[in-house]
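Each value in this text was obtained by applying a stated rule to the coordinates, not by laboratory testing. Computed from a predicted structure; not experimentally measured. Cβ atoms are built from the backbone, for glycine too; each structure is taken alone.
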Structure 1
Amino acid sequence: MKQYRMHKQAAINFKDNTFYLSGDLAFNNVMQIYASSLPQLEKNAKLDFNFSELKSSDSSGLALIIEWIKYARENNKPISLKYVSKDLLSIAKAANLDNMIM
């Protein structure tokens, strides 16, 4: 019997000066999301992320958030993270990084 793995899909959209993440963020798509965000990261003076449309995330989502925070700090840009899911907050807390994203 063959088993098929479903590749999770995620998207990032930029509207009204906010980055909106949606879908299921996972190891197979996190780099695509980061690469897609780079042009807008460079263009905007402030980085606002909204996670309200994100259905799920594994620990790669926390790594992505850390990269965005690192980018903001290196480029002296304010960053805000809104509606971060309980799953991501739990992962951050387990890694003792919850203060970084709250």
Structure 2
Amino acid sequence: MNVERMYTVILGPHVSEKTTLMGENVNQYAFRVIKDATKPEIKQAVESIFNVVVDDLQVLNVKGKAKRNVGGRIRRTSGWKKAYVRLEAGHEIDFADIG
């Protein structure tokens, strides 16, 4: 995979209360990824960008939510793809140092 594609696969970390606890307890992190990304692409991108070793990877599609506006019309937010990445023991990602 070329370097340009590698940096476009990962859109950014998905930070929530659940993912913060997962990072502390089981060394697992969540990322927003592009919709057409595959598991091997995500694994290679995380390993090369953050210089870590990926132990396990799970990918899921998040459905968009239905929202109502003032007129009562229903619209749907766009869906996205999320990747849960578990790192091997001894490896860690510190998002404070990135940027």
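Some values worked out for this structure:
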read-out: Top of 1, 2 by distance in nm of label points 7 Å out along Cα→Cβ at positions 25 and 41, largest first; value: 2
read-out: Which of 1, 2 leads on distance in nm of label points 7 Å out along Cα→Cβ at positions 17 and 57, largest value; value: 2
read-out: Relative contact order in percent (Cα under 8 Å, 6 or more apart) derived as 29 - corresponding label from 1, 2; value: 2
read-out: Comparison of 1, 2 by distance in nm of label points 7 Å out along Cα→Cβ at positions 73 and 89 - largest value held by; value: 2
read-out: Test item: percent of Cα pairs over 18 Å apart calculated as 50, pick one of 1, 2; value: 2
read-out: Which of 1, 2 yields -8000 [helix-only ellipticity at 222 nm (-39500 (n - 2.57) for each DSSP H run of 4 or more, over all residues; to 500), calculated]; value: 2
